[in-house]
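These are the structures, in structure tokens.
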Structure P
Amino acid sequence: MKRITYQELRDAAKRIIELSQRYSSTRKDAELWFDGLTYGYLDGRFGGMQRQHNVRSGRIDFRQSCSRPVVIELVVRTPKKANALDGSQNDDELKKLTKSYKASTRYLLLLDTCPHHLERGRLRATYARKTAGRGHFARKRVTVLYTHGEDQFKFLWPTKG
């Protein structure tokens with residue numbers, strides 16, 4: 001089993017977008033459709049993937065079980081859900097990731113299937129205002145990875161507050 005690194009997840013996300021464009025389906029507007037495609041690709045390529053892994057604050061979409069676990073939350077932007085990638089829409093995902101204390105690496109994977117890609121500065125600004133919430137717990141950094149057919153970038157969610 002090969003541990004998922006940032007570079008490999010970046011390449012996998014690009015490939016998942018490409019595969020989704022080749023497949024004609026009326027259900028491509030549903031995040032669950034991408035969930036299945038993403039799980040199949042990641043498990044086939046890296047192995048050791050679990051879906052809907054239970055944590056204290058809910059369930060993580062994907063977890064790679066290895067000596068240094070990797071957790072991934074998936075969010076998909078479609079023409080019908082144009083604001084799905086904004087920070088304000090992903091509070092729960094960010095909190096689950098930052099509080100997942102047993103994981104060594106945390107990714108919020110943003111897949112964009114809309115015709116026009118988002119600007120890095122605009123998207124990052126929507127996350128800059130977010131906090132992990134109140135309470136005494138270790139706040140862990142989350143790598144936010146944005147992927148569109150024409151653009152790809154990452155930024156760290158600061159997890160302050």
Structure Q
Amino acid sequence: MQTMDRNQTILIIVGIILTLIAFLFNIYAGGIVLILFAVIAMSLFIMNETKTLPDVVVELSQDAKVIIVRNSGNADAVNVRISLVPLNIEYSIQALAADQVNEYPLAEMLAEAKAVATFENVMGTAFTRSYDLSARGSYDPLKPMIPLFRYK
């Protein structure tokens with residue numbers, strides 16, 4: 001983690017120096033260089049903060065006979081516990097690496113259920129997510145967090 005902090009410090013110093021040099025030639029060029037380095041620095045800071053965040057997604061397969069658990073985050077998820085609420089089915093997954101998929105077969109087709117996923121990152125921070133599962137499809141990665149206009 002020290003390497004990333006040192007790289008960010010070097011980037012900020014280089015950005016300030018290049019911005020001052022660009023300001024000597026033209027004020028607009030200096031502003032453009034300042035904005036570019038600010039965007040790059042903010043991206044690195046955000047990347048540094050989110051590299052320990054797992055994101056476990058639970059969905060139903062196309063034939064409604066398999067529960068699919070996927071870690072779409074940047075870090076490993078440990079102690080993953082999935083509960084299907086009306087069916088009284090609970091199961092655990094020891095660890096789920098980033099971009100790893102785990103499948104849990106069901107005895108029969110599932111029409112509707114609610115899945116509650118509790119998991120931790122490798123540092124021990126606990127997370128809880130709940131998903132409505134339906135045979136008609138439930139997970140949409142393009143769904144906006146705050147729908148301002150009529151979605152779909």
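No lab work stands behind these numbers, since they all come straight from the coordinates. Note that the coordinates shown come from a computational prediction; the quantities given were computed from them, not determined experimentally.
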One of P, Q was used to compute log10 I(q)/I(0) by the Debye sum over Cα atoms at q = 0.08, 0.09, 0.13, 0.18 Å⁻¹, and the result was -0.39, -0.47, -0.74, -1.03. Which label is that? Q
Work out which structure the value 50 belongs to, where percent of Cα pairs over 19 Å apart, for residues 34-113 alone was derived from one of P, Q. Q
6.3 is what came out when mean projected area of the Cα convex hull in nm², for residues 10-65 alone was calculated for one structure; which of P, Q is it? Q
